[in-house]
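Engineer: So, here's a batch of structures to check.
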Structure P
Amino acid sequence: MIYPDIEIYVKEQPTEDVLSWIKERVGITAQEELRRDGKRVFDLTVGDPAYQCLIICRVNGDFSSIWFNSTRLPWTSDVDCAVDCATALDTEVRCQDPDSEAWIRVRDQQQSTIDW
C-alpha cells in the first residue's frame, strides 16, 4: 500500500543531525527556519521531484515531528521510516501504525506498541 505521507517523531536530537539524515536520504534543495505557535519549524523542499518536508521541534515534549508530504519516498511506511531514522541517529523514534492506528516505539532496532 502507498501512503499519502509519512510522519515520525524523533526524541531529543540536535536539529542539525536530523537535517543531515534527511539530506542523506532524500536531499534538501531549500530550507527556511520559522516560528509557529512558539515552536521552531524548518520548512524544507526535498527530493526529486520536489516536495515539502516539515520539522517541528519539540512538538510533543522532547519529540520533534518530521513530516514528508509525498508518496515518492525511500520508505514504504511510517514504521520503515522510523526504523531507518532510529538506527541512523541512535535514538528513539515514534510513529503511528497506519494500518491499526496504534503508536509504535522504535529503539535499538526493537519495535513495541505504546500508549502515547
Structure Q
Amino acid sequence: MVMSTITFDTFRFVETLEKAGMPRAQAAAFSQAQQFSLSEALDSSVATKADLIAVKSELKADLLSVRSELKADIVRLENRIDAMELRLTVKLGAFIAVAVASTAALVKLL
C-alpha cells in the first residue's frame, strides 16, 4: 500500500493552542502527537488511487475466473440434461412397447 500524506500546519496549530492559554511546550508536544496520530491513521486506513486500481484488477481477474467456471458448469449440466433426456426417451419407448404388447395380448385373449 502506498503511504498517504496530508498537510498539517503545526505552527498554526501551536499558535491556536497558545492563544487558548496552553503553554508553548505543551502545545508543541500536543501538535507533534496530533501529527503522528493523523499520519498513522492515514497510513493504515486510507486507500490510495493505486490501491483501488490494484483491487479493481484483482476483482476483474476473479470475475473472469468465476465466469469461466460458470460456463464450464453450464456445459456440464447441459450434457447431463441431454443424457437424462435420452434415458427418459428410451424408458418411455420401453413403456409404450410393453403397453402395446400387453394390449395386443389382451385383444388375442378376448
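Engineer: With helix-only ellipticity at 222 nm (-39500 (n - 2.57) for each DSSP H run of 4 or more, over all residues; to 500) coming out at -6500, pick the structure among P, Q it was computed from. Please report the intermediate quantities before stating the final value.
Structural biologist: Working: P: -6500; Q: -30500.
Among P, Q, the structure yielding -6500 for helix-only ellipticity at 222 nm (-39500 (n - 2.57) for each DSSP H run of 4 or more, over all residues; to 500) is P.
Engineer: Given that distance in nm of label points 7 Å out along Cα→Cβ at positions 9 and 97, derived from a single structure, equals 1.7, which label among P, Q identifies that structure?
Structural biologist: P
Engineer: Using the calculated result 1.9 for distance in nm of label points 7 Å out along Cα→Cβ at positions 49 and 81, pick out the matching structure from P, Q. Working shown, then result.
Structural biologist: Details: P: 1.9; Q: 4.7.
Corresponding structure: P.
Engineer: While we're on this one: One of P, Q was used to compute distance in nm of label points 7 Å out along Cα→Cβ at positions 17 and 41, and the answer was 1.5. Which one was it?
Structural biologist: It was calculated from structure Q.
Engineer: With semi-axes √(5λ) of the Cα gyration tensor in Å, for residues 25-72 alone derived from the coordinates and found to be 21, 12, 7, which of P, Q does the value describe? Display every interim value, and only then the final one.
Structural biologist: Working: P: 21, 12, 7; Q: 45, 8, 4.
Of the options listed, only P reproduces it.
Engineer: Here Rg and Dmax of the Cα atoms in Å was calculated and came to 13.3, 36; which of the structures P, Q was it taken from?
Structural biologist: Structure of origin is P.
Every number here is computed from the coordinates shown, using simple stated rules; none is lab data. Fair warning: this is a prediction, and the values are worked out from it, not measured in the lab. Cβ atoms are built from the backbone, for glycine too; each structure is taken alone.
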